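J.: These notes open a run of structures that come right after.
Nothing in this text is a laboratory measurement; each read-out follows from the coordinates by a stated rule. Every value quoted in this text rests on a predicted model; they were computed, and no experiment measured them. Cβ atoms are built from the backbone, for glycine too; each structure is taken alone.
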Structure P
Amino acid sequence: MEPLGKTFLWIGAFFLIIGAIIVFGSKLPFISSLGNLPGDFKIERENFRFYFPFATSILISIGLSLLLYLWNRFIH
């Protein structure tokens, strides 16, 4: 039962962090600028709107890869 409890604690901590980012994210300058980076594509026409956050996706991917690398390096 102990591993299950630890898993629930980690999941709870993860959701706490995500919730804090959602609530307070608009007040942080680096979070509020995501989605408006120079490499994000926006095409707006009369009856058509296309948005592809290319640079934001790459930045989030690099951040998550670094986080998972550090997690794997220090936990295992």
Structure Q
Amino acid sequence: MKIKVLTLKNWCNKSITPLAWQRIIIKILPEMRDRGFELNALEDPAPDLTFGEEEFQLFTNSLDTVYKITFPKEVLEKIS
């Protein structure tokens, strides 16, 4: 499963707060760097940048930790 990072960023900033994406990626940045992602690429993702299942799991765990929110399944179904 591949999920576009820009889609996740836009959802966070629209559905939570304008700084939600930034807070989430800062929380998981060490693990994301281990996977080859850098902060600047995550803050301003290219349209074709994607997360695999492991990166998406890091994102959803951070979303739950920071905001106590679960990523909606219906949104996931639309973007998959």
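J.: For which of the structures P, Q does the calculation of relative contact order in percent (Cα under 8 Å, 6 or more apart) return 16? Don't jump to the answer; show the numbers that get you there.
T.: Working: P: 16; Q: 43.
This value belongs to structure P.
J.: Hey, another quick one. Between structures P, Q, where is mean projected area of the Cα convex hull in nm² highest? Don't jump to the answer; show the numbers that get you there.
T.: Numbers: P: 7.7; Q: 4.6.
Once mean projected area of the Cα convex hull in nm² is tallied for P, Q, the winner is P.
J.: Given a computed value of 1.00 for FRET efficiency 1/(1 + (r/R0)^6) of positions 1 and 49 (r between Cβ atoms, R0 = 30 Å, to 0.05), which structure among P, Q does it belong to? Each step should come with its number before you reach the end.
T.: Working: P: 0.05; Q: 1.00.
Corresponding structure: Q.
J.: In terms of Cα Rg over 2.2 N^0.38 Å, for residues 25-64 alone, which of structures P, Q is highest?
T.: Going through P, Q one by one, Cα Rg over 2.2 N^0.38 Å, for residues 25-64 alone is largest in P.
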